[in-house]
Structure I
Amino acid sequence: MPYRPNPRRPLPIQFNALHLTGSIALGLWLGFIAIALTCWLAWRLLFNEQLAPLAQAVEQLARPPMIEQPAGQNPMFEQYEDHLRRNEQQQMVEQARSSQHNLSNPKCQFWLQQDQTAPSEKSRANVLQFCD
């Protein structure tokens, strides 16, 4: 005996237009919210990491560049400062030699003699320390 499907019977469904319209509107609204949240999360996860170097570069361009020249970058300026420092030390040593007060100070006399016979940074520093 072959299988025969039952003849279609009508289902007793009644449509309420207000419920149907409300359900469709609610479904559309929830679908829109779900799509918007998905796009926002995807944007935050994917593009923030990729655009971080670009954002950093834009931030760097927005700040004005700081113009500063670190010490030791210009050898001519260092040479000039060194020359000035040596001249100041030499003038102080000459003043110490010509001072009458230093003639009675034995430590000053010793370091003045050392600086005259074997000039060095140490002897100049000691002349400046022990002589007035």
Structure II
Amino acid sequence: MTMHYIYWVSTLLLVLLYLASAALYILKSDFVRKTQADMGYSAGHLLPFMVVIKILGPLAILSRFNVGLSDLAYAGMLYHLILSTMAHFGVRKPLGAIPALVGLLLLSVSFTTQNAVRDTPSPYVVITSLAQH
């Protein structure tokens, strides 16, 4: 039963982190563009695409109507969070990396505990699968 709580708390916090980020991108798009430009990125035209991805990824994980798509969402979030962390450290703003680091922790816990809770197991979760045997 503990695994259920660990999975759902970590997953819901991860989803909230991503939805809050999407809301920030929508409500404060000028701030986001300026922040990205300050970090050396000029990809403001990608903001609408990033908002859609920050909403669809968590929805794929929560709904889990397709295990492969859910695992792909986890992988996409992993790369996004690693790159975000690296970008903040690269411009010597480590405090800006805190949300991404928290996201990485939540993502790791959510991913590794999903097979203990979900009916259809992910074939890529080795840790939880071995612990169940």
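Each reported figure results from applying straightforward, stated rules to the coordinates on display, with no laboratory input. Treat the numbers as computed from the prediction; the structure is a model and nothing was measured. Cβ atoms are built from the backbone, for glycine too; each structure is taken alone.
Summary table
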read-out: Ranking I, II by mean count of other Cβ atoms within 10 Å over residues 78-85, the structure that comes out highest; value: II
read-out: helix-only ellipticity at 222 nm (-39500 (n - 2.57) for each DSSP H run of 4 or more, over all residues; to 500) derived as -26500 - corresponding label from I, II; value: II
read-out: Test item: distance in nm of label points 7 Å out along Cα→Cβ at positions 22 and 102 calculated as 10.6, pick one of I, II; value: I
read-out: Comparison of I, II by volume of the Cα convex hull per residue in Å³ - largest value held by; value: I
read-out: Of the structures I, II, the one that 5.2 was derived from, the read-out being mean count of other Cβ atoms within 10 Å over residues 6-13; value: I
read-out: Source structure (of I, II) for relative contact order in percent (Cα under 8 Å, 6 or more apart), computed value 15; value: I
read-out: Source structure (of I, II) for semi-axes √(5λ) of the Cα gyration tensor in Å, for residues 54-117 alone, computed value 25, 12, 8; value: II
